[in-house]
Structure P
Amino acid sequence: MIFASGDNLDAWIGEIVSDSGSDAKVVDLGAEVPVRLPGESSGEEASKYDPHWWHDPRNAEAAVREIERALAAADPAHRPAFERNARAYLAKLRALDRGIARCIDSVPPTRRKLAVIPSQTTQAQASAQDLSELAKTIEAEDVQAIFPESSLSSKVADAIADQTGASAEYTLYGDTLGPEGSSGDTYIGMEEANADAMVRGFTGGERGCNPSD
């Protein structure tokens, strides 16, 4: 059994399964998540919805329930263990959701401004015009922070930060977990680290916030 994110983020998974010679069932975890944001309208990663659904713990809860159902159907003898583990993890996800909400609520709405570097895909480069317009918006809106993604080069973010005076000090985990031993080496750790980084960025480094406190 293979669990896929869906929404065209891992459209290649079928080919991988075929090449492996396996008859493994592919379960699309993103198909039934409750919180949806618009996706890219064009480009290689075009999809109706943003495929990065896991950054909302409520969506992660739905995914855990789907994983539990799929595993129990495939291996009924171990259903009680799957159900027990799912209940325990769902409790952690609900606590995470409350903690993140508390962290974000601690920042006045007018200070919750972040800069997003425009790009159709993680490989594509934003144009000079795009970056120039972004820099103007950052300055006009008094944006305090640009958040580089941990798995990508921070050169563009650093350059815009130098130009605008915004901070690019605080990194977010986006498409992948962090390496073992890092603050983002588990899903819950990743989301807690992101919440802390956002609060630090929004407040100009005045303070952070630990969702588990």
Structure Q
Amino acid sequence: MRPLEVIDLGRLRYADALEVQQRHIDQRKRGEGTDTLLFVEHPHVVTMGRNGKEQHLLASPEILARSGVDYFETDRGGDVTYHGPGQIVGYPILDLREWRRDVHAFFAGVEQSLIGALRTFGIAAGRIPERGYEGVWVNGAKIAAIGIHISRWITSHGFALNVETDLSYFQYIVPCGLTKPVCSLRTLGCGASREEVMGAITASFARVFDYELVMATRELQETR
């Protein structure tokens, strides 16, 4: 089994997390280091994917800034989404040449990892088998968004799972371009802690992608 390093970055601004990702991406492109799953919690931020539509951003960047929300345009797939406190964001930096050179299989694996993790807490999550409805859903409400980027078979960006997120911040966007409700573990009556949920995601991710967990560390960044 291949090794996977899991790093909890704690709370980190989106721009700083991008720098951390890039360091790990560059390392894997050089054939160095190991595949890594970065966990992070961002302050309020709205990000636009490369397939995003301006009309799905319901507030201008200026209005977002006045509300304490950062705004970034990114190279990940997908449309517009929100990240904030109470949300677990995961960035898998993997070399798919060591697993399967299949973008769709990787995306489905990320979905399945989250579905399996939620099952740990008795939540029956699943997919909606229609184009445009990617991500993880519970009873018609989206609990996790996924947006990825792959360059030279190295993955970046990833997923955002609502744990105890203030869902009112989704008012600034049409989440992932869909007029569908969003939910969180808390709105579903699950009181699991951030640490418990990260542990469940890590275990499920390792099962889906055939990893051995070699270490779980917390990385302190000079960028804070």
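Among candidates P, Q, the computation of distance in nm of label points 7 Å out along Cα→Cβ at positions 117 and 149 that gave 1.0 used structure P. Assuming 17.2 is mean count of other Cβ atoms within 10 Å over residues 21-28 as calculated from a single structure, say which of P, Q it is. Among P, Q, the structure yielding 17.2 for mean count of other Cβ atoms within 10 Å over residues 21-28 is Q.
A value of 3.5 was computed for distance in nm of label points 7 Å out along Cα→Cβ at positions 5 and 77; which of P, Q is the source structure? Label of the originating structure: P.
When mean count of other Cβ atoms within 10 Å over residues 85-92 is computed for each of P, Q, which one produces 20.8? Working through the options, I get structure Q.
Using the calculated result -14500 for helix-only ellipticity at 222 nm (-39500 (n - 2.57) for each DSSP H run of 4 or more, over all residues; to 500), pick out the matching structure from P, Q. Label of the source structure: P.
Comparing relative contact order in percent (Cα under 8 Å, 6 or more apart) across structures P, Q, the highest figure is found for Q.
When Cα extents along the principal axes in Å, for residues 37-108 alone is computed across structures P, Q, the figure 45, 25, 15 traces back to Q.
Given a value of 0.93 for Rg/Rh (Cα atoms, Kirkwood Rh), calculated from one of P, Q, which structure does it belong to? So the calculation was done on Q.
All of the numbers you see were taken from the coordinates with simple rules; none came from a lab. From a predicted model like this one, the values you see are computed outputs, not experimental measurements. Cβ atoms are built from the backbone, for glycine too; each structure is taken alone.
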